[in-house]
Structure 1
Amino acid sequence: MEGPGATDVADRALVLYAWVRRASIEYALGEFGHEPQRVAQAERARAETERWFDRESLAGALSDDERRLFDAPSGSWLTELIADGMWRKESLGVLLWALGHVNALPAFGDEFEVSPLNERIEAYGSVASFRANGQLRPTDELEAAWHEADAWLAATEGRDGDDATLSSISAERLRALSWLRDRDAAPA
């Protein structure tokens, strides 16, 4: 088992950054009834994301499923895909923590906030600078975080209410930490 390198983790974090943003747009479209003006604005954002993937050499970091999601017309994501995309903030936060861009993981009862995560990426001013400024945490820190996420998921998986939120947080964090442990695991 070998984890990905810092550049691969940075690229994966950038893909998740785009995924969470797209899910937020899809959510907003659903909330506002797919108004034509908002759909047109969302389509412009989708096209810019595509150009950004190409310009920053991120297209290769997308899975086939992610490629289909990003290629889909604005307003076409199913509710389950939007929810999944919104929860990816937890995986994004873990990757930013693993790279040292975030000092600490929130307690399992607390979710990552999207705005500070976005700020941690955008603060560098360029993708190249973001990539260059991340250093992976030591393996023992990643392992300890993986064990904690695994224990929380085992204790809350399949539950309702507040435990459902803990389960979602744990599942996303465990997904990211599992990929950090083994690059061949499903990507964060």
Structure 2
Amino acid sequence: MTPSSHRLPALLLLAALLAATRINHFGAIPDASWAVFFVGGFYLRGWTRWAFPALMALAVLVDYLVIRGQGLNFWQHYCVSPAYWCLIPAYFALWAGGSWLAGRYRGADWRALGLTAASLVVAVAVCHLIAQGSFYWVSRSVPNPTIAGWWQNYSDWLLPYLGSAALYTALAAAVQVGVEQLARLGQRGQPAGH
């Protein structure tokens, strides 16, 4: 899986990706936040106790800086309501999905691909249920919430969020496969007895 020596570079890379893409959630470059937490759960499973809170704090800091940079009060922004704090369990659902996958990962193969796809879909669906559901029902942004309105909102946004998370997760998976292939080639090139 991930040797301990690779965890810090993985954390730094994920933090940089989160900060660089979260700045504009709907910009030309899709927000990688959801994939960062899923992939973080996979690579940083052993560091959950402090890596998850560190990435969560970074996400909040980026939101704060972006909102303040627009000359707005963070606490009065459209996206910041009591529901905003539900992002913690929502993002932890992503982290848990990646962590679950890490516990079952034995190397790149078709089984791993299926497990990755299944765990990502479930994690994104649960994250979206918590994040979107809390915003819809708890924030004052929706004047007359209804079950039908909530379902319409949930279904309208699920595929775009899943697509963005899948894009970045596929890139991480491709890197993982490449690293595994290079490691195999390196092992073949070693003289016997080493």
Structure 3
Amino acid sequence: MNKKDLEKLGLTAEAIEKAGLGSDVLDQIIILHGKDIEKHKTDLSAAQSELDGAKKQLEEANKTIESFKAMKPEELQKAADDWKAKAEVAKAEADKTIAGLKFDHALDGALTTAKAKNAKAVKALLKTDDLKLADDGSIVGLNEQLEKIKSENDYLFESDTPDPKIITGGKQTTDAPTGSFAEAIQERLSKKK
């Protein structure tokens, strides 16, 4: 669809102006249509990529199946055991990565709760080998290490004591002496009598 197609349908600039709409309505329609087409192109491209990936996986699976057909039962069993071992290793690595992410997230949360100003600096002082993530999401052994770090490096943590209030100036008196210093002293002395 383009501007000429819309004009053939009766959406001319004159008709739009008679309807009380802005003269740029045709351009806006074309822009919106273009955005819609681009979205569909993106969706189509993503679907094509998924289809290509699925075709590639299917080809690899077919090759593997064909290689299994040529194997003897003992070789087939060995290949299956190899794949099972690879799957177990991959699962163990994934579990380790997930556990590490959970530990890091829990540690960051605990350091935020402990009011650490710079979590990276505090982490550098922690003995992470001595820490363990509990089932409830807390970290066993962290509080003891944080207490020691706070006692030795309190500047790494926000203080619990409120900041001191600074009061400026004082109350000025309206009976300030005028003239010289000597006159001011005499005036004050005379008021005391």
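Figure out for me which of the structures 1, 2, 3 the number 35, 19, 13 belongs to, where semi-axes √(5λ) of the Cα gyration tensor in Å was derived from the coordinates.
Values: 1: 26, 21, 14; 2: 35, 19, 13; 3: 72, 51, 10.
For semi-axes √(5λ) of the Cα gyration tensor in Å, the value 35, 19, 13 is produced by structure 2.
Upon calculation of relative contact order in percent (Cα under 8 Å, 6 or more apart) from the atomic coordinates, which of the structures 1, 2, 3 produces 31?
Values: 1: 31; 2: 24; 3: 11.
Comparing all candidates, it corresponds to 1.
Just so you know, all these numbers are worked out from the coordinates, no wet-lab data involved. Because the structure is a prediction, the values reported are computed rather than measured.
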